[in-house]
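Scrolling down, you'll hit the structures one after another.
Laboratory data are not the source of any read-out in this text; all were calculated from the coordinates shown. Every value quoted in this text rests on a predicted model; they were computed, and no experiment measured them. Cβ atoms are built from the backbone, for glycine too; each structure is taken alone.
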Structure I
Amino acid sequence: MVVRFPGTAPYGDGMARRLAVAGAPAILAASICSAQIDDPIPEPIENRGLRVELTDVARLPDSRTKHPPERDVDPNAWARVSFVRDLPDGRRFANDSRGGFYLIGADGEPSLYTDVSVAFPHGVYAGLESGFIGFGFHPEFAGNGLFYTVHGEYGVGNDAGPDFIPPGFGPDDVTYHNVITEWRADDPSAGVFDGSRRELLRVAHVVDRFFHPFGYVGFNPTADPGDEDYGLLYTSGSDLGFSNGGGPNAINPGQLQRLDSIVGAILRIDPRSPSESGGARGLGDYTIPPSNPWASDGDPDTLGEIYAHGFRNAHRLSWDLSDGTMLAAEIGNMQIEEINIVHPGGNYGWFEREGIFDNGVDRPDGGMEVVYALPEDVLGGQTADPFLYPVAMYDHDEGIAITNGFVYRGAVPELQGKFVFGDIQRGRVFAADVAEMKAADDGIPETVAAIEEIQLYVRNADGSTRDVTLWELVEETMDRTVTRADLQISEGRDGEIFVTSRQDGFIRMLGGIN
């Protein structure tokens, strides 16, 4: 079922979607209505019969004493696992954001592949998404040994100079760095890394807290050799803490909705150095793909590495392997969490929009804590809207921060045709119908796919089962109360879904292990 929210209507034709230009929101200013919405989505998310087993796969080693407690965002967490990735040869890797990069054996036992924290002594571990944040393997890793990581560093006392500092700021304002690194393994088949590395991009934060760093690096798994997208590296879309990163430089809407800045932008780059590719250099030591939306527009005030923009924190990306649809999980502000289908050149609205609502930050009586109805002329289609809207969303009655999500391809029949995702803080696991999500990508803000909750259960020693939440499992494992489940979701090579927690360090799987 596709859900339609009352009072919404088309925002224009396909051309209107591409109006990703600075100043476009001014078109809407005169028609903004004044209806503040206290409960954006009053209908609760419920379980409609989906009940799936959760099975232990592996647990990363205890890293609680690796860094000083005062520099660790959660020193009581066993291990802060964020990503699980499989190689075509069957090997499985996972990261602990405290620095450990692990190879998971067939028996579920992890072994250290390399320690990213040793390579980068300036690492910052004081943010919820910090330290060794993410990694991705080149599609030809088996031959070229290339993989990519993103990590965070302190800016103070760091001799490395950023490739990008947000417009209007200078070196003295820099507080943290986001760093994307290319690693080259001398022997791609080895169980321990030995090789070299090269820095691709270093981006500065200028806010007090390391909020909304780059959280993702990865490749489109549906691209084949010879395709335009093959071998191109994507990053997440981060506002670099300008929504709520603390200090005088935070809450800065002027840093968004601009194309001379990578703030809030998903980047697509050719990771090869221009000295190798012969192409145009980007902000860092990489090549700008000539097919990017603004790569060849002839405008010196646009950055060619931008693929789509207007995000607050699109911290995870995935693709539907059946047709190449690209999806982004966007952590919202005070009201809405959303899934977006990403189109090249698309503008996804932040700070102007939160979900299908007006953010209200520019209103005399408004603020970031509330949302407002969209303008009537936009809702009725009389005025072209420059923004793209989510295909699924939920509000903060249901959760606080959305996880990654994947189109399910595994062995659980009930999950076929579902997009599986969840809420980081509360640990709830959700599903939405993939066909409904694609149907909602119709240019009509009110059209979004319905969301249902997946009831998790575990199997007891005697073979009986019991319904659980991830939060309950984490508290049982840690034998203490936790303030957040810290859920993340990953995908295996066979399409199965991994449910991980940055509290107890477990990697679990939806469905029983055969």
Structure II
Amino acid sequence: MSSNTQKVTKDELKKMDAYWRAANYLSAGQIYLKDNPLLREPLKLEHVKQVLLGHWGTTPGQNFVYAHLNRIINRYNLDMIYISGPGHGGPALVGNTYLEGTYSEIYPEITRDAAGLKRLFKQFSFPGGIPSHVSPECPGSMHEGGELGYSLSHAFGAAFDNPDLMVACVIGDGEAETGPLATAWHSNKFLNPVKDGVVLPILHLNGYKIANPTIFARIEKEEMDNLMKGYGWKPFWVDGEDPVYMHQRMAEVLDEVMAEIKTIKEAAANNEQFERPTWPMIILKSPKGWTGPKEVDGLKVEGSFRAHQVPLSDPAHNPEHLAALEKWLQSYKPEELFDEEGKLFAEWQELSPVGDRRMGANPHTNGGALMRDLHMPDFRTYALDVSMRSMPGPGDTKVLGAFIRDVIRLNMHNFRIFGPDETLSNRLNKVFEVTERQWVADTFDDDEFIKKEGRVLEVLSEHQCEGWLEGYVLTGRHGLFNCYEAFIHIIDSMFNQHAKWLKMTSEISWRKNCHH
């Protein structure tokens, strides 16, 4: 991670605004259009999909974040991935990976021209096309977000043992109301700033869920600040709706955040007795459905719950909605963004990182690309000599403990045990002959098996253990989750979603196998 304290330039701000407008245009186009992708002719009914499915509300905020992350990836030469907590913001991630070129490399039929844009738009939430979520089909994804609550624990799982990786995790304010997400803020007590990577949470306060306000958007700023500080974070606010101000503010905050992270990393590297860092996080407060229709049928849309899904619900049958859709799409000035062929102008394309530095092309989100096989001890050496039927033995998990101990010994950088304070009570005691529990909060002299670095991560939340494990495995590593039989059912639905993800990736040719 290189250092660069130069302030954001007017040219960078101009590029980010254009890139953001392009991403917003592509996002709205995916929800609504099946033809006339660049509005080179007046919008007609036959250009619009008959059935409209998608989520606009979270999308412009995520497009804004993605554009700004592109700038800091280039400026600081970052190895960064993007986790979309509001996974239903599919248009944002599909649109951005298309703009950076990753999408067309993986799906050559979605070309970077007007014909490719037409295919890109038509396939979204369309029979035989792609889902509206940030699904396995989307490059750069390792988290779908359909079952809300696990984005931050997935982010930490990805960061463990990845010292050069930065994980940007966008958390929806609806998602932030869930129990697993509320607990995940405490993951900062387990992250080793030398041996692990960085997690940058970006809490997106856009105010509303499907039909209700969100809790975090309806408490005072001071209370919100105190909550995050109480969790052990340093919050930075980006709050507003004027794009000129917001671009300037977001760029300044990200530069401040990068300086904080650099200081934390260097201080820890130079002091083995480092204290637990106070990591930065960002609170982005912007209108739901930002830059979309202000009102529809006399009712407020932008900045309200009505922006959550499809703001103009019936343009294929309602002439007023059709006219409003055309006005909305034209507000992004596509003629300033895309050339005659339909490709993003080279001037705006310069904002995008290149190669594996593109978040859609980062190999950490295609876990099998980085996976190394475990070095395994010979299981036969752990066999018990059973000399007579029904003879008493030491207990199967005690024997397993010795086996896992030796797996750890042979794989000290890509294997971890996750569990809710049950490694000892499950009789896996022998693992502590070669490792400790990782813990960077306060320690006392009579604590056992607790160090700042270790292969065992224990927290009394099955959701966090499973979420950490999933993030760790999906970025190419291996792990074990040990838990009592009676309590493991707490994460049944998480495991089902994870299994679905693995099933889908196994059917996608460009996804590398991470099923080990």
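Suppose helix-only ellipticity at 222 nm (-39500 (n - 2.57) for each DSSP H run of 4 or more, over all residues; to 500) works out to -1500; of I, II, which structure was it derived from?
Numbers: I: -1500; II: -11000.
This value belongs to structure I.
Out of I, II, which one gives 3.5 for distance in nm of label points 7 Å out along Cα→Cβ at positions 182 and 374 as computed from the coordinates? Can you show the working numbers first?
Details: I: 4.1; II: 3.5.
Working through the options, I get structure II.
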Taking percent of Cα pairs over 26 Å apart, for residues 190-477 alone as the quantity of interest, name the structure among I, II where it is greatest. II
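Just checking, which of I, II has the largest value of FRET efficiency 1/(1 + (r/R0)^6) of positions 46 and 318 (r between Cβ atoms, R0 = 25 Å, to 0.05)?
Numbers: I: 0.50; II: 0.95.
With respect to FRET efficiency 1/(1 + (r/R0)^6) of positions 46 and 318 (r between Cβ atoms, R0 = 25 Å, to 0.05), the highest-scoring structure among I, II is II.
Cα extents along the principal axes in Å, for residues 126-309 alone computed as 62, 42, 31: which structure among I, II?
Numbers: I: 48, 41, 27; II: 62, 42, 31.
Attributed to the structure labelled II.
Matching task: 31, 18, 9 is the computed value of semi-axes √(5λ) of the Cα gyration tensor in Å, for residues 366-413 alone. Pick the structure from I, II. Kindly include the intermediate steps, with their values, before the conclusion.
Working: I: 31, 18, 9; II: 31, 10, 9.
Source structure for this number: I.
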Out of I, II, which one gives 4.0 for distance in nm of label points 7 Å out along Cα→Cβ at positions 94 and 230 as computed from the coordinates? II
Give the label, chosen from I, II, of the structure having the highest value of distance in nm of label points 7 Å out along Cα→Cβ at positions 430 and 462. I
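Give the label, chosen from I, II, of the structure having the highest value of distance in nm of label points 7 Å out along Cα→Cβ at positions 270 and 486.
On the way: I: 4.0; II: 5.2.
When distance in nm of label points 7 Å out along Cα→Cβ at positions 270 and 486 is computed for each of I, II, structure II gives the biggest number.
Thinking only about Cα Rg over 2.2 N^0.38 Å, which of I, II has the largest value? Can you show the working numbers first?
Numbers: I: 0.92; II: 1.02.
Greatest value across I, II: structure II.
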